[in-house]
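The next part holds the structures, each set out as C-alpha cells.
Bear in mind that the values in this text are calculations on the coordinates, not laboratory data. On a predicted model such as this, the values are computed, not experimentally measured, just so you know. Cβ atoms are built from the backbone, for glycine too; each structure is taken alone.
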Structure I
Amino acid sequence: MDLMSKGGGEAVAMNVLEALQEDHRVTVLTLTDPDLRELNDYFDTDVDIRDLRVERAGHLAPWLNRQFGLKYYVLQNALLGRYARRRSDDFDLLVSTINELGLESNSVQYVHFPFDWTVSCDEREHIFHPTVEEDSFYERLATRVAGVEREDIQQNTLLANSDWTADVVEDAYGTRPRVLHPPIDTREFEDRPWEEREDGIVTVGRIERSKRIEELIRITDGVRERGHDTHLHVIGPTVDEEYREEVEAMAASREYVELEGEVPREELVERICSHKYGVHGKQYEHFGMAVAELAAGGAIPFVPDDGGQHAIVNDREELLYESVADATEKISAVAADPDLQRDLREPMGPRAIRRRFGRERFQHQIRRIVADALDRPSASVSETTADAPAEKPASGD
C-alpha cells in the first residue's frame with residue numbers, strides 16, 4: 001500500500017519488482033507516490049525506475065492513506081484489492097505482495113499474514129490487525145469491500161513467508177501455500193571477530209507499538225542489573241509518532257539506550273556487525289526479516305517464542321523468550337558463557353543466512369513461479385509447484 005513504510009513487506013515488493021523487470025513490463029498499483037530512488041538505496045535493490053509504471057489505486061484508498069496513515073489499514077487493503085480486481089483484464093498477471101486480496105484466478109499472492117477476518121483460529125487476536133474488532137461494523141464493511149472468496153484463493157498461486165504463516169493460511173482457506181522465505185540482503189554483512197564487537201544489543205524495526213520497544217528497554221535494564229555492562233540501539237523508521245514519544249521519554253532517562261530511528265543502510269549494517277547481540281520484540285512475527293539481518297551480521301538474536309521467527313534461530317531454546325523476565329535471564333546467561341556464545345553463532349552468520357534466505361534464491365524462485373502462472377493461468381498452488389525443483393543454496397547473494 002505504501003512502499004515508503006520501509007518494512008519487510010516493502011522489501012519483498014521491491015525485490016519482486018527487480019526480479020520481474022528482467023522479463024516483463026511491470027506496473028505497480030499502490031496508494032502513494034513512492035520515491036523509488038530512495039527505496040533502492042534503502043533496500044539495496046536495483047529497480048529500473050525508467051522502466052516501471054506506478055499507478056495510484058483509485059481515489060478513496062489513497063485519500064484514506066494520506067489523511068489517516070495506518071488507522072484504516074484493513075479497509076485500505078480491501079480497497080486496493082478491489083481496485084486491482086477491476087483492472088485485472090488490463091494485465092496478463094496480478095502479483096500481490098500485500099497478502100491475499102480479492103483477486104480472481106490467474107494471480108500470484110504472497111502472504112505475510114492472512115486477512116481472512118472471518119476465519120476462526122486459535123491465535124486470531126494476535127494474527128489480525130489490531131484495528132479489526134471481530135464482527136464489528138468496520139470488519140463487516142472491510143470484508144464486504146475486499147470480496148475475498150475461498151474458491152478464488154484456492155485456485156491462485158499462493159505463497160507464504162514462513163511455515164507458521166502457511167499453517168495459519170491453511171486454517172483460513174483450506175489450502176496450504178508454498179513457503180518462500182523473504183529475501184535477506186547479506187551482501188554487506190561481515191562475520192566480524194567476536195572479540196572486536198561491543199557487548200551491546202541492537203533492535204531493528206519500525207517504531208510502532210507492536211514492536212514492543214518499551215519492553216526491550218526493560219529487558220536491557222534487567223541485563224544490566226545482573227552485572228552486564230550492555231547498551232541498546234533502537235533502529236528503524238517511525239510510523240507511530242505517539243509511540244515514539246513514549247519510547248523517547250524512556251530512552252532520555254537512560255544513557256545506555258540510544259534511539260537512532262531511521263539510519264542509512266551502511267550505518268545499519270555497521271551497527272549490527274559491531275555488536276554481539278540482537279533482540280526482537282514483536283510477538284507472533286510472521287517471519288522476521290530484521291531477525292535474519294541480525295543473524296546475517298553475526299549478532300546472536302533473541303526473539304519471542306511464537307510466530308515464524310523460530311526458523312531463523314533454529315528453534316534454540318536459549319534464544320526464545322516468553323516474557324521480559326525470561327529474556328533478561330536468557331540474555332544474561334548467554335552473556336556469561338563464552339562456550340555457549342560460540343555454539344549459538346556457528347549455524348548463523350552471512351553464509352548461513354545467504355544459503356537459507358538469500359536474495360538471489362528469492363528472486364530466482366519468483367521468476368519461476370510467475371512463469372508457471374503465466375503458462376497455466378488456472379493452476380492451483382500444488383499444480384504450480386509440483387514439478388518445480390527444490391530450492392538450491394545460493395552461491396552468492
Structure II
Amino acid sequence: MKLLARTNRYYLGLSALLFVLGTGLLYGGLQYALAHEVDEQLQQQRVYLTERIRATGALPTITMPQELTIDGPTRSESLRDTIIFDTIEHEAVPFRVISFPVAVRGQPHWLTLRKSLLETEDILKVILMVMLAVMTLLFGSLLLLNQWLSRWLWAPFRRTLKALRGYQLQQPQSLELPETPIDEFSELNQAVAQLTQRVAADYRALKEFTENAAHETQTPLAIMQAQLEQLVQDPELPERTLAAVQDVYRAARRLSRLHQALTLLSKIENRQFGSDGRPVQLDGVVQEKLRQLQDFMEAKAVNPQVDPLPPVALVMHPALAESLVGNLLQNAVKHNVQGGQLQVRLTAAALEITNTGPELRTDPMLLLGRFRKHNAASDSPGLGLSIAEQICTYYGFRLTYAYAPVGSLHTLRVTF
C-alpha cells in the first residue's frame with residue numbers, strides 16, 4: 001500500500017469518527033435547545049392563561065383540543081413528553097405536555113397544555129442532512145486535494161527513484177538528482193548522492209584491487225608452474241625429490257585454477273564485464289566444449305547423447321557464455337561414473353544437461369554454493385557450479401539442480 005493511501009485512510013478514519021461524534025453532540029445539543037425552547041413557550045402560555053383566568057374569572061375557550069385540555073385525566077403538576085395519534089396525518093406525533101392547576105370562583109380545575117415536537121424533528125433532520133452533505137463535500141475535497149498533492153509534492157521523490165533505478169556503478173559520471181524546494185526531499189537527495197559516491201568509490205577501489213591482484217599473482221603462479229614443470233621433466237632428479245616436486249606442482253596448478261575461478265567470480269559479482277554482450281550462438285559453444293572434453297569422456301567411457309541442437313542466440317559476453325557451458329559440461333563429465341550417461345538438450349527456452357553420478361543425500365541446490373563438492377577429497381576447488389550460478393544471475397537466467405534417485409541422475413537446467 002502506498003504511503004499516501006495509508007495516510008488518507010487514517011485521515012478519513014479520524015474524520016469519520018469526528019463526524020459521528022460531532023453529529024451526535026450536535027444532535028443532542030440541538031434537541032436539548034429546541035426542547036428547552038418548547039418548555040419556555042409552554043411556561044409562558046401557562047403564565048398567560050393563569051393571569052387571564054384570574055382577570056376574567058372564566059376558563060379559556062378550547063379551540064384546539066390537541067393543544068389545550070381542561071380537567072383531563074391528569075391531576076398532577078408535571079412537564080413531560082407524550083405521543084398522540086394524529087387522525088388527520090394517521091401517524092403518532094410527539095408532544096411536550098405541561099399540566100398545572102387553576103382556580104375559577106374558588107373551584108379548582110386542571111389545565112393541560114401541549115405543543116407538538118414535529119417541527120423540532122423536522123428541523124433536526126434538515127440540519128443532519130445539511131451536515132451530511134457538507135461532510136461528503138469535505139471528504140471528496142480532501143481526496144481530490146491529496147491526489148493533487150501526491151502528483152505535485154511527491155514528484156521530486158519519484159524523480160529520485162527513477163534516477164536510482166537507472167544508476168549503474170559502471171557509469172563514470174556520478175548520480176545527479178534534481179533540486180527540489182522541499183527540505184525533506186532535498187536532504188534525501190543529498191544523502192543518496194553521498195551514499196552513491198561512497199559506493200562508487202568503494203567499487204572502483206575493489207575493481208582496481210581485483211585487477212591488480214589478478215595481474216600480480218598470476219605472473220608468479222605461472223613462473224612457479226613453469227619451473228616446477230621443468231623440474232618434473234628433469235631425468236636426473238632423484239625419485240624421492242621428484243615425488244615432492246610433483247606434489248608441489250599439483251598444488252600450484254590447483255592454486256592457479258582457484259585463483260582464476262575466484263577472479264572470475266569477483267568480476268561477475270562486480271559487473272565488470274559491463275555491456276560487452278553480443279549475440280552468441282549457444283549451440284556452437286556447446287559443440288565446441290563437447291569437442292574439447294572428448295578425451296575426458298573417452299577416458300571414462302562416457303558416450304554423450306546430444307539431441308539435435310537448434311540455433312539459439314543469446315546476448316552474452318562470449319567469455320561468460322563459454323564459462324557457463326564449459327563449467328556445466330565439465331561438472332557432468334568429471335562427476336560421472338565409469339561408463340555413465342550424459343545427455344545434452346538445448347532449446348530456445350533452456351539448456352539441460354543430465355548425467356549419472358554418485359548418490360546424493362543432501363539438497364542438490366546446496367551444491368551451487370561456493371566450495372561445495374560431491375567429494376570433499378576431490379582436488380577440484382568446488383567453484384564451477386557457483387560460477388555458473390553467478391553468470392545466470394548476471395543475465396537473469398535461472399539455474400536449477402535436480403537429482404533423481406532412480407538411475408542416480410543429476411540434472412542441471414538453465415532457463416533463459
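Comparison across structures I, II (criterion: mean count of other Cβ atoms within 10 Å over residues 25-32) gives the highest value for I.
Supply the structure label, taken from I, II, corresponding to volume of the Cα convex hull per residue in Å³ with the calculated value 322. Clearly, the read-out refers to II.
Which structure, out of I, II, was semi-axes √(5λ) of the Cα gyration tensor in Å, for residues 97-296 alone derived from, given a value of 93, 23, 19? The read-out comes from structure II. A value of 0.95 for FRET efficiency 1/(1 + (r/R0)^6) of positions 17 and 33 (r between Cβ atoms, R0 = 25 Å, to 0.05), calculated from one of I, II, originates in structure I. Upon calculation of relative contact order in percent (Cα under 8 Å, 6 or more apart) from the atomic coordinates, which of the structures I, II produces 16? Label of the source structure: I. So helix-only ellipticity at 222 nm (-39500 (n - 2.57) for each DSSP H run of 4 or more, over all residues; to 500), computed for just one structure, reads -12500; which one of I, II is that? This value belongs to structure I.
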